[in-house]
Structure I
Amino acid sequence: MECQECLERMSEYIDGELCNFEHAEIKAHLISCQNCQNVAREFQMLQERFQRSLENSPVPIELEQRILIAVEQEQQKVSKQSVFTLITLVLLGSPLLLLLPFLLRIVHLFYATGYAFWRVKTVLLMLLPTTTSWGIGVTSFFLSVFGIYMIRALLRGSRLKEVSL
């Protein structure tokens, strides 16, 4: 192991966060490298001083209450933001509710047109001779595919996007 890699992992080594293999690898390097030993010793002393300072610092009695109050205030803020988001969504969605009858008429028009086309095609196929029926069937298939591509091309040119289910 090289010094740079050892120094990068030194904090994890001191804190005991390395796996056994990595810990042994750094330990072996520290035996052979005086510079890294000094850095490790400084890290160890720094950690000990930090632990002592934490032990000597008294925890304020009201700390728990302050934390609970801060958590409650944060929850109230989130609750207010949720209400604001709901109101915004309702306000943005209300124009769509005004357009809903128009949109339903368009959907009904597409449905009625498709159903009428299907009924006419079915009646014609039953009344006409087999070869003519096949010709109409194949033609209607290609016209349907062509219609789908035309609708997709129109949607691609507009702001509306195709919805896939």
Structure II
Amino acid sequence: MITGAAVPEALAEWLRRDTLVLGVGNRWLGDDAAGPLVAEAVAGAVDCGDAPERFLDLAGSPEVAQVLVVDAVEVGGEPGEIVFCGREDLTERFGTTHNSGLALLARYLWEVHGKEMRVLGIQPARVGVGTEVSEAVRAAVDRAAAWLARAQQREQVETAWTQS
């Protein structure tokens, strides 16, 4: 798991390939809305709500090289802390797809579509019905969306340069 100041650079490096961005979370549960809020702010990202399994077949497209899931994740950090992790960092738990599911989703994407998955996780401050998104998570959403937008712009410039 990559944390702190190393996250933007690791994310930018990983995003050099065509990436499907999936925002996962429930907008009615306070900071759990982090993934959908990032998806809303990033061109081409998909807001999966709390049912990412409905969108996994998008990864089967030949235009998709890999998948990035953006989600509120409990990593024991400070509210708004952003982490970047891979399959090896996720643990299998059982419950609903959203609660269990990142390890299961990663395994499915690898076994069915041959696509690697990474998670851009945001540590929530509060999750509960009717709670507002915390300031720390709002700031993290803005940072994550900016990192993803910069990566998209870099790729557009590199693609235009190589095609000229």
For mean count of other Cβ atoms within 10 Å over residues 23-30, which of the structures I, II scores highest? II
With FRET efficiency 1/(1 + (r/R0)^6) of positions 31 and 71 (r between Cβ atoms, R0 = 30 Å, to 0.05) derived from the coordinates and found to be 0.05, which of I, II does the value describe? I
When relative contact order in percent (Cα under 8 Å, 6 or more apart) is calculated for each of the structures I, II, which structure yields the highest value? II
For FRET efficiency 1/(1 + (r/R0)^6) of positions 87 and 103 (r between Cβ atoms, R0 = 25 Å, to 0.05), which of the structures I, II scores highest? II
Can you say which of I, II returns -12000 when helix-only ellipticity at 222 nm (-39500 (n - 2.57) for each DSSP H run of 4 or more, over all residues; to 500) is computed? II
Using Cα Rg over 2.2 N^0.38 Å for the comparison, can you identify which of I, II gives the largest number? I
Out of I, II, choose the structure whose coordinates give distance in nm of label points 7 Å out along Cα→Cβ at positions 63 and 79 equal to 2.8 when calculated. I
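Rule-based calculations on the coordinates, nothing more; no lab input. None of these values were measured; they are calculated from a predicted model. Cβ atoms are built from the backbone, for glycine too; each structure is taken alone.
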